[in-house]
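Next up, some structures in structure tokens.
Nothing in this text is a laboratory measurement; each read-out follows from the coordinates by a stated rule. All values derive from a computational prediction rather than experimental measurement. Cβ atoms are built from the backbone, for glycine too; each structure is taken alone.
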Structure 1
Amino acid sequence: MENYTVIARRWRPKKFEDLVGQESVVTALSNAITSGRIAHAYLFVGPRGTGKTSMARLFSMALNCEGGPRLDFDPESPRCQEIFQGRSMDVIEIDGASNNSVEQIRSLREECQYAPAESAYKVYILDEVHMLTTAAFNALLKTLEEPPSHVKFIFATTEIHKVPNTIVSRCQYFEFFPLETPVIEAQLKRIVDSEHLTAEPSALHIIAQLAEGGMRDAQSMLDQLLTFSEGALTEALVRSMYGLLDQQTLIQIAEAIEANQYDQILSGIETVIKSGCNAYRVLIDLETYFHEKLVKTSKNHKEAYAPYVYAKILEILRSGEEQLQRGLSVKSNFEAILFKAVECTKLASLETLLEAFNHLDDDVKKND
């Protein structure tokens, strides 16, 4: 039996145009290759699964391909395959979490003095670079300031605030943003179609939302769900696997918040608990619902309340995320959070009364 290769690895980008959702980074680095303005150090910053390591490998392939640096490299060539698979002697990938000591960085400094074995450059890709110790960062500074001409550094991090400014200032900085849900959804559809599988559009949409901007997370979830599905991947299966509340009940809870219906909120929470749904996920879905309401009111669509009310509800729900995750009683904490959200709508009613009272007061003064 052949070993199974997961979707995230099978669909890892092999060309610049394959890296979806980070067009500005792709354009900038492509221009650097074509113009020959290649810096000695790059810093890729962004959440997990947004393409930082993939971009580092693609950039390394463009630098070290046969006849490079060039954009039109052949990803199937022996040298590019070595880089893509992490086997190249001239493209060294280092995990900052497990290679973070000053001794290891000093060893890297000595090693990078040697010329590349067969390529134009010796490229060091340091993932999770924020995990380096202070002493290790200090040991890296001199090499970053005056590196050998044949050496290029690519640093990747999810926590830029932990990287010293002395390091950041010596690198070209590129930010990888969370991918938008439609972008992830379209890529999942592309994968499903290419592999001759079947999935309901609503199922792919939910997976894209759950990924929260990370393409790799979305692909991993799709992989897992396809393992459990018999035939078509359905929305019902996705909701069941991840403990998601059905859309109808979610809307009922949201509308109960808007209508000050405490009994309906309690009933909805009871449904959430009894059905084994993930209360935290329900809270996130409610945030999405009220965010859409906020956007609609901001665009002059007629809704029950003014934009500031929906903004306040969102603030209450988001502030309750940690409380719901860390609290001992999920049910009572969930009730408290949603009841606080209801108070926002009462505030709107009070302000409406005050506004009416002020208008009445102005009329009285005019008559006097």
Structure 2
Amino acid sequence: MLTSESVKRIALAAGADLCGIGSMDRFEGAPHDMDPRHIFPDARSIIGLGFRIPRGVQRGIEEGTQFYQYPSMAYGGINEVFAPSVLYEVGRFIEDSGWEAAVYRNTGARGRVSDMDGSEGNTLSPEEQIDIGRTANKTAHHRSVQYTRPVAPGRAAPDLQFHFRIAAVVCGLGEIGWSKMMLTPQFGPMQRFAYIFTDAPLEPDPLYDGPPLCKRCMACARECPGSCISQTESVTVTVAGKKLEWGKNDAWKCYAFYTHGGRYQNPFVPKAVFDENKDGALDVLEGKAEANEHEILKVYSALEDYFPSWLGYNMAKCGGCIRACVNMLEKKGGCLEGVFREPLRTGKRWVLDR
């Protein structure tokens, strides 16, 4: 007989660091285009698998000496290599028991919605996207055209992307911090998730109800080089009677600074490139333009030769809300207290002299 206990045992043995189970009715009220119940309408349970991010992959970014290991190992490595193998093992175990397992790795959003509130994210038509690509001296294939439509009335458009962090809350694994990062008692913000939807009637875990994991210290907002996280405005969502709240985030600006870092956080771009700022291509990084898809494509056009990537994952070059969170959790106590013999940060965080 398939049970929650047996699923967790197999998941942890296969390599997951965390495993929680939620019931699908906890997604009631989710925006239509982000409701995972569309993926497998007969699913009764969602299984959340958490994969620990080794703190050491942040060391090179923290010291300003190595920026490639975090995206290649802890981002792409987990999303593309490690998590899928565990999903396969757990999914096979479920299906060997006679139930269906719809596996879902972190593939990135492809639809037209940006957040749990269902607001439009990619608002450009295919023609507009191609025109922008040409303006930025790019060929059309450099820019994927993200235009989809439902296959039938009443259905969500493919490829449906649900909110991974809220799904982790649904599975009882933790809470969402002010930075919108998922925090768990075991690893703070240092994990990634993958999911399985199944029609098996598994016993759900209770929602996390322990001590608050986020201290509301605002270190994530203060250390963001693009000031992408508001310290005063927030987004609230209610899931299965539990109120979730995080700081309002400027998603386009966050993407710009995560990928490109800006004048004071990007050691891969010569100072002269920022000084010249040809045709205002870097205005969004210099705080002279609002961040949007048009401005991001300008930045890509101006700086694309400086950024190697791995499986499509760009290097993280910003100040790091994750490291800010880890640093404060270690100093002020919380889910990471006492885990490591030495703290992540022992001095001041570096800033380039520009």
Structure 3
Amino acid sequence: MDFQFKIQDPSNPNTTYILEEIIRLIQKGDLKRWRGIYSWTTGKTLSKVFIEDPDVNTFLKSGNVDLVIGLDAITTDYALTELLKLNADYAGFSPKVFHNDICDLFHPKISHFEFESGEHILLVGSGNFTLTGLQTNIEAYTITSGTLDEISSLSVWEDFLAFHSERIRAIDEDAIEKAKKNRIRFARKKKIVEAEIDAEEEVEAQAVQEEVEEIIDTPVAARLGDKSRILISQVPAAGGRWRQIHYNAAVIEQFFQAQANSHQRIFLKEVRLDGSLGPDEVRPVVYSNSNKNYKIEVSSHLESNYPKDGKPIIVLREVGVRNFLYMLIMPDEQPYNSLISFLNENESLGKGVKRVITDSVHLRDIWQDCPLVD
């Protein structure tokens, strides 16, 4: 039996995020079942992990995932809707909820991975099944691996499920009503709304839910002002697939500090020119053997074509290990000329288009009202 203790620390370059640990286990290849018990989750997290991550989604198409999620706090009807959708779309995905009537708070955060080889791995920690819990909070966790005989305490899991079989149930109307109350309660607490939300006003309820999840899942570091590393880079056309932004090896190693085609992920969030935020993006670093390029995809400017004159510029601010805020600036947008002048005046990092690493202090000098550093 092997035991490891780890701390998820967004400030430590040697850290492994809980989400990356889960992806590493999935990449072992012979995983047949992943089950978890978590006190809460969000719809955004479920979508980012199970739909958008290529390794997790590939496993979901053939493997089995069993989740038990608590209803005491945070988990909303939007999250339950996402769980039901995953259940309908993937035969191996089985979600249930815990109806708590026995204690103050249902609060576990555990995953169990079962492999064809007979190996079992327990991941137990403080991080909940939210983007912040899985990737940006400081959290502690342990990994225990061994055979079923070596980890005999796994029987406690089965005992728990059996003991609470009447409380652990499929998602039904009762669960959805409880989850709606979480949304309303949290919205009031965060002063998003001041009056009762009519459960039948679906559009309004959806908008409030998205705001609630934005607060839950936005990293604290993204809201702080400090001196941090900045990458300013031109974006090559890449044969029309330009949002799969190409970088050279030096940029990947020195700025992103990530390994290509691995369990590591780049966590991105767009900041628009008006200061509003885009959705969270969780991306692998992909290395193409055919064209020898490293690629990290972004979601910005999905409706835009590559400009005829001038290369777009991406500006990234590091807010944690492999965690970045970014802005994608087109040639016709106000800060472009200042940014291209800076690139032309400074030595580029590595081969290819102009790419320069600087810091937030210098970025303010280049672009005084940049929303990335305000």
Could you tell me which structure in 1, 2, 3 was used to calculate mean projected area of the Cα convex hull in nm² as 18.2? 2
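Suppose you compute distance in nm of label points 7 Å out along Cα→Cβ at positions 36 and 268 for every structure in 1, 2, 3: which one lands on 6.3?
Values: 1: 6.3; 2: 3.1; 3: 2.3.
Here the read-out was taken from 1.
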